[in-house]
Structure 1
């Protein structure tokens, strides 16, 4: 009878043996575990501020307990409801307009066989991702300036009028979404290109033999093969429906469009940090985290039901 390693050992002994055998590999996990403990789990103790009337003089554990009072104020605030709507609207708009862009770019780049041209295009579309929004925001503002921007110069030459894109509540969401696509599409393209390169080339060879054109190959081979990657990224995007990066909005917004540009991240900065309402904005953060977690669970369950796979 063949001898199987580990037969006769208790689960605890097997675990100890595995840790001893792979001890040098597990050492690589130490910095990661330390990072999450110090910067992710320990700060969770500060969530108690959401249930207190926090005072800096008495600290987290010395401030008076008020229960759910800050949550009640939050949901009774018309300003917060407007901020919540802006956050969800911009995220949904960005998802619809921007989610397909890196997929399309990755498919198009995969079909380019001129290597110098392909590398040049890759660098150009990846570059904005590595530039600070302080710089990117300045570029967008200058391009769309009603007086000196090249976009308005062209508009004036063609239509005889100019548009104050960043000062118009009707135009601001579109500027925000498409500037975000410009900045992030290149990074998403890297992910999808990596997934496409893992597809077995024999599938395409068989499709060519069967007479399938490029469009049919994309629809029948490329998209189904990268569908798991698409679903994972979609689930993560849905989990961030109540989260918007602070830098882009802060750089592009102004008082004239605050009604459509104020989102949760800038609202927390204005009310919590500038207004010293720490407990109120911590309650908002707790609400944001709970909804985000529920969205991830729901999206993952839906993905498993539709495609048979998800993040877990």
Structure 2
């Protein structure tokens, strides 16, 4: 089956990636518990994705409390879960075709914040169809989250997915806006509401464990050049974690590559007020009469 401009092969790969992700996310969420190591949970998720026949499209994001995105454990991270709000955001690709989904596990005793993001996602999915403006999807998300008494995060959005590209057009806002585009059959979208009891904006933190390829400038340092070649061959443009790298002095080489413009970093994004964040996310393919959720079980 083909949808819009998607080939049969791409369509089938999107569905396979979504099925793998749905299974891996469910199993990973069951492992989130007080006292468990974040690193163990992240590595379980990535290993399970590979066991099921996919590859991680980006490092497993394990975000706590005010963290909203780009949080993944470092190679020697011994941190354990406490009474946290835990957002799990996983990605899977099959031959480069990507599924992206997230769920919040509440260990903090704030179930309504989790419900706000989940219900906002359901409301957004209900309106996704050809001809629907992305701002209308955002308005549905905003209305639900505000009805719970919380705020949507305004400077984070859902996004399109393409082969070996985990963030492409169109953006899907978490608030109602006039700017945007009308959806078309064949669009593949990751819709991801974020709800918070803070002001609804994120800022960059100081911690960075995720990078992606940015360009291929001339690199003089031998170790940095070897790392760049490894990244180009293994991950292409997809994000990768520092802990995935076996090269000697990898972190120093990454700093050299970032200064050269060869890679870009993804600092952890945190709610500006330091308050709790919840997230829910599915990947959908826009069809002729609505949408197909690839990451639902």
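No value in this document is a laboratory result; all are computed from the given coordinates. In this text, all values refer to a predicted model and were calculated from it rather than measured experimentally. Cβ atoms are built from the backbone, for glycine too; each structure is taken alone.
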### Message
Between 1, 2, which one scores greatest on distance in nm of label points 7 Å out along Cα→Cβ at positions 38 and 230?
### Response
1
#### Entry: Ranking 1, 2 by distance in nm of label points 7 Å out along Cα→Cβ at positions 150 and 254, the structure that comes out highest
2
#### Entry: Top of 1, 2 by mean count of other Cβ atoms within 10 Å over residues 86-93, largest first
2
### Query
helix-only ellipticity at 222 nm (-39500 (n - 2.57) for each DSSP H run of 4 or more, over all residues; to 500) was computed and gave -19500; which structure, 1, 2, did it come from?
1
### Message
Of the structures labelled 1, 2, one was used to calculate FRET efficiency 1/(1 + (r/R0)^6) of positions 110 and 166 (r between Cβ atoms, R0 = 35 Å, to 0.05), giving 0.45. Name it.
### Response
1
#### Entry: Test item: mean projected area of the Cα convex hull in nm² calculated as 14.7, pick one of 1, 2
2
